[in-house]
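Chemist: Next up, some structures in structure tokens.
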Structure I
Amino acid sequence: MEHIFYTSSRSKQKVTFSEAIFSGQASDGGLFFPIALPKLQQKDLGDLKKLTFAELSFFLTTAWLGAEFGEEVCNDISSAAHNFPLPFSEIRKNRFVLELFHGPTQSFKDVGARFLAQCMKHVLKKRSEELTILTATSGDTGSAVADAFAGMSEVRTFILFPDGQISDVQRQQICMKREGVTPIALQGNFDDCQRLVKQAMADKTLKHLNLSSANSINVGRLVPQTFYYVYLAVQLAKEKEEVLCCVPSGNFGNVTAGLMAKHMGFPLRFIAATNANDVIPRYFQTGTFSAMPSVATYSNAMDVGNPSNLERIQFMYEQNVQKMRDDLFATVTSDARTLEVMNEVYTQDHYLLDPHGAVAWDGVDQYFNAHAANQQTSVSLATAHPAKFERAVKDALGFSPELPLVMQEQMKQLSGAIELEHSYEAFKHLLRS
């Protein structure tokens, strides 16, 4: 079992997984990334197809963390974190949708947030320490992190979200009363939320609070997201053919995890599907990155104008844009097209996509049009339950989506948030109180 160490995207630091997840960011401002990825034996690969996702999660948790945590702890982490299914459905011949919304807050963020929380819980017990978690959210991260860390006596959790820029269901899921969790409605956009978190993380006067981030800048969120890409590869890959995965992309953490799985040797190719916040497609076209103010869209979890995880992708590909383009095709889908796709797939295939899943479906269409091919096995990632996006479903299809029972119960819960002006001093005062 190989010990996996991590380095900064900006220097040659070397830290353990535990050190990386508690730091959140490297001391030089960079993001942690594995120095080497786990090497799986060829004999293991043939056996993986027989495993359920829960069994695969334990196998891969051990490959990543076994040398540091031990096999028994890896089993505890994976079984507590990944106790829900991740089914994929064949909507059309060789066109699949991976449903990542069957966790407790109905989005793919449950996969990473619950894993990170369980890892931190294990380490905090050993250290007898307390922790303050800071999370910025443009949609589903907040509720996933709040749910994952709620009730952990060693942890205080603060969730910042842009007031008025997330759906009513998302707001309720974030703001439900939970022990140890403080939701903050910020007067600003997601990039403002993210900026405050980064500023606090770098503030030496707050060191006594033992701050960490549960955003996708935390490598502990990325590691478990590699698991479902491995799952897709072993279940769907045909001989000498890569599985084409289309990932709705905002902060680019999800597709970064996919590229990590590819670099582990699995037969995968990727599409990063964006909405009007198209800074990465522009970067791929011009070779020069330029951040932009985020724009509000139906697929609001992707409304990010300065994706943090681009730095990890650049590090992985040694700043070589052409190498990035070779592995990652980038697409742009408008709000109007998002609604069209939701309507088309529901009418033709009787399958309800959420707006993020619709952007991913359209990304596959664009890829096939550009490559004059449509036989390759493709998977669009459905990252959130469509019931979270009543306005989009209503605008696309003329009716409101039915809430699953678990969400109906969540909507009845008491909720509340602290309203905060866009001011670092105000945020800092709240953290200290």
Structure II
Amino acid sequence: MRTMLEQLEDRRARARLGGGEKRIAAQHARGKLTARERIELLLDHGSFEEFDMFVEHRSTDFGMEKTRIPGDGVVTGWGTVNGRTVFVFAKDFTVFGGSLSEAHAQKIIKIQDMALKMRAPIVGLFDAGGARIQEGVAALGGYGEVFKRNVIASGVIPQISVIMGPCAGGDVYSPAMTDFIFMVRDRSYMFVTGPDVVKTVTNETVTSEELGGAKIHTTKSSVADGAYDNDVEALLQVRRLIDFLPSNNIDGVPEIPSFDDPDRVDDSLDTLIPDNPNKPYDMKELILKIVDEGDFFEIQEAFARNIITGFCRIEGRTVGIVANQPMVLAGVLDSDASRKAARFIRFCDAFDIPVVTFEDVPGFLPGTSQEYGGLIKHGAKLLFAYAEATVQRAREAADATAKGALWTSIAVFLAMLLGMGAAILGSRRGTREAFALRTTARVR
């Protein structure tokens, strides 16, 4: 029996090495962590339970039968983040470049199914180059099954993707169907076709960073919701985000004890909003003064900066914030801002996260570039998101009586509301309650 246990432990040790010590060293030399190191950082210490450690590919073409590595390029399992169950899969770049095979896909599919069954969030750590060419259609079929489960899980459990290396093809389409995407600056890239293909087809010379780097996807394309300097920072911020999110669309928002007195008075709010409506002020400063302990997790901070979206807590409960930013374009609404806010509101609606809107908007941005860019349709998305949202959750009557009425959707008028921007953001049809702050609020 002892010999069998020793053999099992030897097999586990070999599986944990992935592609081997040389490839692990090469991964570290690029400033990146291995798949297992990333999982250890993401989850609570000692909580990770791995599945299918010894799975290998079944391909025999192109000499693949001679290169079978346990795990087949992806590490899957579950653990906890601050005590809450989370499922995770991490692409292992040291094994076949993290490419997806049929067996590799089956491991991810299994974890997706388990996350759906247990109604728990799932996090994907991507560092891969797409499908494994040697397996052809079998690998592509695996992507189809992964995509299908991305769709089934949408609005049911939170799905978070972290891009931690060069990703192309199916390894960008799957993240694109998840709720949040985060990237690592200077090390992660997302594109459907890489620079070499672009050069061949269009004769355009472009680097990976220019084509699909973190800066491009956080400031221009809006594909990514945030970017961080290294693997450690990215994973710690994902842990922080998970703390704000409900486990599924039934359980309701998490409640965390707060040391912030709900009855506190901040006199600086009296002077933060200027009497002159043409004078800008920083809406983020207002948000940080209002939320519990100044803790605000902003989503898409670098994109459409004229509107702010993110999560906070008020009296210990998670709340979604949508706010015009007078410091950028006077807080005007445009196509990008409308798309950004609409997507965020619809996520909050799906998971019963109350929405608070801080409004100071001069209307929609005029001009041919906006009209040609589909401002009418994108602006309507924001209107639709507000009108569609219910963001309410059922609670026991005694509990509701003890804690007061639960928020649904609240609008706070701060200074100026003009035109259709006011009609959309401030509509009583789109919100449950509306308040005017200070006598300077002007609605036209």
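Bear in mind that the values in this text are calculations on the coordinates, not laboratory data. Worth saying up front: this structure is predicted, and the values here are computed from it rather than measured. Cβ atoms are built from the backbone, for glycine too; each structure is taken alone.
Chemist: Who wins on relative contact order in percent (Cα under 8 Å, 6 or more apart) among I, II, i.e. which is largest?
Modeler: I
Chemist: Could you figure out which one of I, II the value 149 for volume of the Cα convex hull per residue in Å³, for residues 209-352 alone was computed from?
Modeler: Numbers: I: 149; II: 133.
The read-out comes from structure I.
Chemist: Given 19.3 as the derived value for mean projected area of the Cα convex hull in nm², which of the supplied structures I, II does it correspond to? If you can, show how the numbers build up before the last one.
Modeler: Numbers: I: 19.3; II: 25.5.
Going label by label, the one that fits is I.
Chemist: Right, here's the next one. For distance in nm of label points 7 Å out along Cα→Cβ at positions 17 and 217, find whichever of I, II sits highest and give me its label. Write out the running numbers ahead of the final one.
Modeler: Details: I: 2.3; II: 3.2.
Greatest value across I, II: structure II.
Chemist: Out of I, II, choose the structure whose coordinates give percent of Cα pairs over 30 Å apart, for residues 25-240 alone equal to 27 when calculated.
Modeler: Among I, II, the structure yielding 27 for percent of Cα pairs over 30 Å apart, for residues 25-240 alone is I.
Chemist: Tell me which of I, II gives -11000 when you compute helix-only ellipticity at 222 nm (-39500 (n - 2.57) for each DSSP H run of 4 or more, over all residues; to 500). Can you show the working numbers first?
Modeler: On the way: I: -14000; II: -11000.
Derived from II, not from the others.
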